[in-house]
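The structures considered in this document are given below.
Every read-out reported here was derived from the displayed coordinates using simple, explicitly stated rules and does not represent laboratory data. If you're wondering where the values come from, they're calculated on a predicted model, not measured in any experiment. Cβ atoms are built from the backbone, for glycine too; each structure is taken alone.
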Structure I
């Protein structure tokens with residue numbers, strides 16, 4: 001697990017504007033709609049990666065991260081990826097997981113839902 005945590009942490013350092021990464025292949029996810037699970041909400045810093053990665057491995061195998069300039073913290077989430085054609089399912093999932101927004105990886109844009 002330490003090697004996986006270190007790998008995701010290093011990936012976050014070279015992608016400070018954000019990333020979505022398959023933690024089994026360590027390859028970026030570039031298409032679809034990313035929605036965070038509520039179970040890993042408010043996870044920030046390297047110390048949170050163990051919990052986030054464990055959740056991801058048990059669910060969708062995907063971690064997302066971004067640097068929040070307001071708090072000066074790097075946030076991590078276990079995320080579920082939906083096809084772009086499944087926007088309604090993605091929004092419903094996001095609402096069920098208390099999310100304010102989802103992220104369209106294909107078109108590189110945030111979609112506010114609340």
Structure II
């Protein structure tokens with residue numbers, strides 16, 4: 001298995017994990033990490049708006065058996081556009097959304113490796 005293909009699959013898994021993490025914290029009524037539920041709801045809406053689930057599923061599908069460099073880079077670039085806005089939103093609301101920064105850092109690292117912008 002190609003190294004880049006493994007990175008793309010890891011990125012897809014991490015995107016799915018981030019989506020589940022956001023949804024889990026949004027559904028938790030006794031959330032001690034985020035006191036302003038509206039900010040968490042906005043984060044959930046941003047994740048849905050930028051179609052992170054679609055990009056993760058497509059990355060996983062494309063890189064399941066063979067490495068498709070061009071399409072993978074296209075998908076990662078589209079993911080990065082939404083990621084940058086979400087990262088800025090979490091940074092602006094760090095007091096309430098600090099719990100998501102580690103996941104965002106992981107997504108950033110993996111996507112930069114695939115983009116070649118380390």
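Could you tell me which structure in I, II was used to calculate relative contact order in percent (Cα under 8 Å, 6 or more apart) as 38? Let's see the in-between values first.
Values: I: 29; II: 38.
Here the read-out was taken from II.
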For distance in nm of label points 7 Å out along Cα→Cβ at positions 29 and 61, find whichever of I, II sits highest and give me its label. II
Comparison of I, II - label where distance in nm of label points 7 Å out along Cα→Cβ at positions 21 and 77 is highest: II
Which of I, II yields -9000 for helix-only ellipticity at 222 nm (-39500 (n - 2.57) for each DSSP H run of 4 or more, over all residues; to 500), as computed? I
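Work out which structure the value 44, 25, 21 belongs to, where Cα extents along the principal axes in Å was derived from one of I, II. Spell out each step's value before the answer.
Values: I: 36, 31, 24; II: 44, 25, 21.
Going label by label, the one that fits is II.
Taking distance in nm of label points 7 Å out along Cα→Cβ at positions 5 and 85 as the criterion, which structure among I, II has the greatest value? Let's see the in-between values first.
Working: I: 4.1; II: 3.3.
Greatest value across I, II: structure I.
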